[in-house]
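Multiple structures follow.
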Structure I
Amino acid sequence: MKRPSITRESGRHFLTDRIRREIDWRATAQARGLAPPPVQKPAPEGATLISLPPPESWRIPPCDLTSALGRRESRRRFRAASLSLEELSFLLWSVQGVRARLHEAAVLRTVPSAGCRHPFETYLAVLDVNGLSPALYRYLPLDHALVLEREVPELPSRLAAATLGQRFAAQGAVTFIWTALPARTEWRYAEASYKVIALDAGHLCQNLYLACEAIGAGACAIAAYDQDLTDGLLGVDGTEEFAIYLAPVGKV
């Protein structure tokens, strides 16, 4: 089957407000009274959760926001130094941490999201974090915990291949990989979801950049990757859940 062509005009259409005016808002899943998707993928049955140090226990040094903004840049060279579990806990809370639960279908986090839908899952390719074996993990924001997804043979080389040969993607202490679950946002916004999901991804990665400045680390956002290889690395189906953004983190 021939793939439909995507023209500049049709692609730009999703970045404008016109898409909102074309949606039948009475037909959305929310308007029809359907239950929203859960705000967090469950841990696999029988999995043991790895609790992360809670915010009240952190000894993260204060970081002036003006200074962090002034220093913020994409960093592709990292020192051969581990991250502590406390530092990883701080970074995860900064990008997807839960500040309050409104009800079973909505939580307030440390980043904004259209309609409080938060359509992302945060996976971690851990390479050098004290207390964690190198492997693929997933963050459970409602629990502020990690779940081990699986051990991945030759994880660094698979990361580099998945990011089209960008070797620095596998040379930090941990690589954040975010997936999108569009159904969470489609429940409320239908086709307008595809604009706001892209906006929301930018919010969480910017928080990662700024949080890294507080711990002497750096990050580099990556949007150039092989979709099939990255989805395969994570074990997601590529349709209902797929990789959308990556960022290696390491000490600088």
Structure II
Amino acid sequence: MDETQEAAKNSLLIVDDDPGIVEVLTAYGEPWGWSVAAAGSFTEALQQLAQHVPHVIVLDWELPDSDGLESIRVLRSHTTVPILMLTVRDQEAGIIRALQLGADDYVVKPFSPGQVLARCGALRRRGQDQSEDSPGRVAVQDLVIDIPRRQVRRRDIPMELTTLEFELLRHLATNPGRVWTREELLDRIWGDVGEVFDRAVDMEIARLRKKLGDPVETPRYIDTIRGVGYRWRDDPGPGGL
């Protein structure tokens, strides 16, 4: 099966109030096999999501009834579908915050339609790979990771994780003992988000450790391999908060 035939199974929701952007992405997407739907506002997008869940969402940062960060917060309470942000903002802090809240990738306007659709394809394939390769459930002492439901419980108490935190936890916990470099984790979890995010792994690991009650000095779950990266311990200790 070639790339175009494979893409025929994929559906795309473009959320943007600029008809020109919707038109060009639709014109490029449909010949590549994408089934494209569009929404000109965030309210309309939620209405469409109630009827049909796409494989990827392309989301404009500035909508008439919502800004990018609020849009991601709401979407992540409804769905785990990959989100590609379209933005004119190139400030590191704003984009990192968007990724922390659950966006999966971003493209700064003006952009190449081919690049946007290629990134959508990468997000779609990454989602397929994760669902096919991951076990359904990982239990480590008092920590339970329910992968299909994207739920985590510690000491039988639900944990609130961002999309990035969950994906990082899932990736590490399903590969115990395997050492991952920062570059490998960036490639596997973040995808192609640019060199500006070379510190993103350390930031997310720190946040994840805090939520897990896993101090760096006496790690229970995540080891730091100095000068290399991180690994999930294959012999989790009794420590923790």
Structure III
Amino acid sequence: MIFPRFVDDALKRLLERKGYFRLKGKNGFELERRRKLLASLDADLLLDVGANVGQYAREMRRLGYHGPIVSFEPMRSALSELEPAATADGNWKVVPAGVSDRSGTTQLHIAKNSISSSVLDMERLHSAVAPASEYIASEEIVLTTLDQAMTAIATDARRIWLKIDVQGLEDRVLAGATETLHRVACIQLELSLAPLYKGQTTYLPMLLRLAELGFDLAGVEAGFLDAGSGRLLQMDGLLVRREP
């Protein structure tokens, strides 16, 4: 039976509220595993670093997270959509800045597809596999560190869920979060199996660094794929703080 569009949309919203949904491009098993991990850790703050237009935060809401969210996003075009979404949510704040290992300003390369925008130059492999990721402009952005930002946020959260999606700057975000990491229960971040941005840290050194910081790999979610060769180029790692 074919339903009118408005009926179909209403049915989807009802199913989402009941927990029965599957996001386009996402593996349902991976999302269910993340939902269980989220519930087991009882996260009391979501730090959404590299929020773009808020896709991840909305996804976490649908996975059952109802606590406060702080999203970091420097790109003006993304902020124009992110900020209204956060305002409508009521428990979601936006910091209009990029996150790194220092405060200041820098140039952000704007990608045609928005989500591939980065401070770093792009490797040829990336643009060859995904032409829509090519840079088309640049703009000056403000930088902060997580430790500085957390002082301003003034939260007493002790079980933080930290998501890092910063297109090659993951190591710099961690370097600027020395104090914050003591309160982090789980980190979800991109792990590149091949260099996609010049100077980025790939998956193995990143996992070793996170292990030194006390975080163990608890799961992965498939990410950027070379559709032609079938080669996985990037995945998301979920790392949980090691029990003392």
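Just so it is clear, none of the values below were taken in a lab; they were calculated from the coordinates. The structure presented is a predicted model; accordingly, all values stated were derived computationally and were not measured.
In this comparison of I, II, III, the computed figure 30, 21, 19 for semi-axes √(5λ) of the Cα gyration tensor in Å is attributed to I. Kindly point out which one of I, II, III the value 13 was derived from, the read-out being relative contact order in percent (Cα under 8 Å, 6 or more apart). Structure of origin is II.
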